[in-house]
Structure 1
Amino acid sequence: MTSVLVAAAAAVVALVGLPPAWAQVASVDSIGITVADMNRSLAFYRGVLGFQPVSDIEVSGDEWERLQGVFGLHMRIVRLRLGDEALELTEYLAPAGRPIPADSRSNDLWFQHVAIIVSDIDRAYQQLRDHRVAHASPAPQRLPDWNPAAGGIWAFYFKDPDGHPLEVLQFPPGKGDPKWQRATRRLFLGIDHTAIVVANTEQSLGFYRERLGLHVAGTSENHGPEQERLNNVFGARLRITTLRASKGPGIELLEYLAPGGGRPFPADARANDLVHWHVRAVVENAEGLVTRLAGRHLRLVSPGVIVLPEAPLGFSKGVLVRDPDGHATQVVER
């Protein structure tokens with residue numbers, strides 16, 4: 001009888017398109033960024049934004065080449081922490097990749113940022129000004145109260161030394177994770193989410209919700225002069241969908257309903273190019289998830305799940321995959 005029930009349950013799962021529990025993302029471990037000069041990036045993320053180093057390692061060899069899809073690599077990887085969340089910077093000592101296109105816009109499909117929560121947006125903006133950080137928004141923007149999901153949020157886009165877009169964000173009382181409302185003397189508190197531009201929300205939900213098992217935590221449609229200035233895109237109208245695992249930063253899907261013309265993710269982009277970001281998603285069974293994803297427009301960067309001889313980054317198996325728009329997820333098993 002038990003085997004019959006299990007088979008029936010599996011059939012229901014297949015019909016509704018939900019991944020089995022062992023194939024779901026249990027947590028988002030970190031957000032990864034490829035950088036050109038590690039020492040320069042560390043000076044920025046530590047000195048300007050208050051991130052603290054956790055580990056600093058170098059790796060090379062066949063397993064890492066197959067995991068990342070880059071032959072002959074030698075990577076320096078530094079894990080940083082801000083509050084409860086982690087950011088991982090990777091410099092390719094060999095081979096160096098391409099810079100971010102100088103004319104990148106916030107509605108291009110390779111756009112990705114992390115939202116760093118601050119306790120005081122005015123102090124945070126002054127800190128960025130004092131360090132002559134490159135603006136992406138003209139100034140901090142307060143999103144309007146007519147928008148129930150976003151009203152009262154203060155936000156500002158800027159860039160790191162490589163041109164990666166970043167955001168500082170302050171939630172008003174009653175919005176965001178309650179931990180962001182705790183009294184503190186710290187200015188930069190942690191990472192709430194990473195945001196990615198997508199061509200079609202439903203298509204992306206098919207990957208992140210139906211295949212990876214993340215849940216929708218919130219939705220919003222944002223437009224108006226404040227949103228236009230925040231993104232520095234005239235006429236910006238965005239459909240925003242936030243997904244989360246049970247633990248870790250969220251993944252925010254940004255679909256530009258207007259304007260059109262956002263450029264696609266470069267088809268030949270590799271993990272050593274500076275447009276590369278990845279979300280590290282932890283699962284119980286990496287092979288099972290890849291099997292689950294097979295045949296559903298999955299783009300593998302790795303040839304399959306790679307078993308690492310050691311676990312210097314805290315995982316023993318991993319595979320790098322791309323979503324329908326080209327954004328990378330590193331699925332790992334500890």
Structure 2
Amino acid sequence: MNERELIECIVHLAPAGTDDNLLLAMGDDCAVVRKDNGHVLLYSTDALVEKVHFDLAWHPPFLLGRKAVSVNVSDVAAMGGQPRYLLFSLGLPGNFDDQWACELCKGVVSACDEYGCTLIGGDTVASPGGVSMGLTVIGEMKERQVLYRSGAREGDMVLVSGPLGSAAAGLALCGHGYAGDSQFAELCRAHLDPCARVDLGQSLAASGLVHAMMDLSDGLGTDLGHICRASGLGALLFQDQLPAHPCLQRAAQLLKVDPVPWMTGGGEDYELLVVAPGDATKKLQERVAGLGHVLYPVGRMTAGKGIRLAPSEHAELSSAIAVEFSGYDHFNPE
């Protein structure tokens with residue numbers, strides 16, 4: 001059984017429930033529960049495990065604590081909400097270093113302060129298998145502004161809020177001993193200390209111009225695939241429009257790899273993946289520019305199923321190649 005099959009098994013076994021306040025249980029970045037006065041609560045949880053999600057050989061504890069919060073908060077940003085509260089559980093080996101653990105927790109609190117949410121509890125346990133963390137975030141927003149994966153429409157433009165592949169490149173660089181190389185500092189930072197786009201997500205949700213949205217946690221291809229399946233559509237991506245950090249090509253040359261898979265399949269960028277009508281693109285770009293953000297058009301939603309990658313927007317459709325991205329599978333990494 002692979003990871004997707006296990007998730008499908010859990011979904012099948014879980015009762016649908018009859019709670020009228022439960023607007024969405026599983027299948028999006030957050031569960032959505034009606035609160036009162038036109039507001040909803042957003043719930044999301046994440047687990048981070050040593051040697052799976054992070055490597056202590058190069059990940060400083062303070063930045064690891066910040067990242068643990070950011071990846072969880074990013075799910076709330078993906079719906080357009082404001083994170084309010086955080087629960088944090090920490091598993092440590094019996095011989096853990098006191099200073100290391102304190103720095104980790106300082107990083108957790110630092111990120112909570114940055115995103116405007118409060119750490120309200122959690123758990124600490126002894127771990128026989130290295131460091132592990134479990135986080136649950138609770139967010140809030142107006143019910144009418146919630147952005148789901150299922151709202152995309154045929155002909156909509158696909159946009160992203162920043163460079164693609166930076167975190168994947170940063171991970172590769174750290175793994176090859178370049179974590180302290182100043183020329184790749186921003187790429188390594190994208191892996192070590194990503195930023196959840198909370199203010200941007202709220203602005204996009206409030207605009208009323210966006211049809212669907214999620215965060216880029218598993219890579220452009222995989223996450224766009226989630227929107228395609230939820231909306232019953234396909235998508236066409238334009239390779240020449242995929243935004244990249246100026247250092248990405250240099251990193252790829254150094255490591256002797258093709259940078260395109262980093263941009264289309266690399267995860268953990270935590271930028272926002274936005275689907276909106278083509279005639280709303282300019283308005284959205286102008287709106288987010290005031291927040292210091294940029295939206296890059298990288299494709300469009302199409303009829304049918306699957307994702308194709310074309311050399312450019314105006315290239316012949318026959319030149320587009322079908323791409324399949326299933327994301328990282330924890331039970332079948334290869």
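Each reported figure results from applying straightforward, stated rules to the coordinates on display, with no laboratory input. No experiment lies behind these values; they were computed from the predicted model shown. Cβ atoms are built from the backbone, for glycine too; each structure is taken alone.
Out of 1, 2, which structure matches 0.10 when FRET efficiency 1/(1 + (r/R0)^6) of positions 36 and 180 (r between Cβ atoms, R0 = 35 Å, to 0.05) is calculated?
2
Can you say which of 1, 2 returns -10000 when helix-only ellipticity at 222 nm (-39500 (n - 2.57) for each DSSP H run of 4 or more, over all residues; to 500) is computed?
Attributed to the structure labelled 2.
If distance in nm of label points 7 Å out along Cα→Cβ at positions 188 and 212 is calculated from each of 1, 2, which structure is the one that comes out at 2.4?
1
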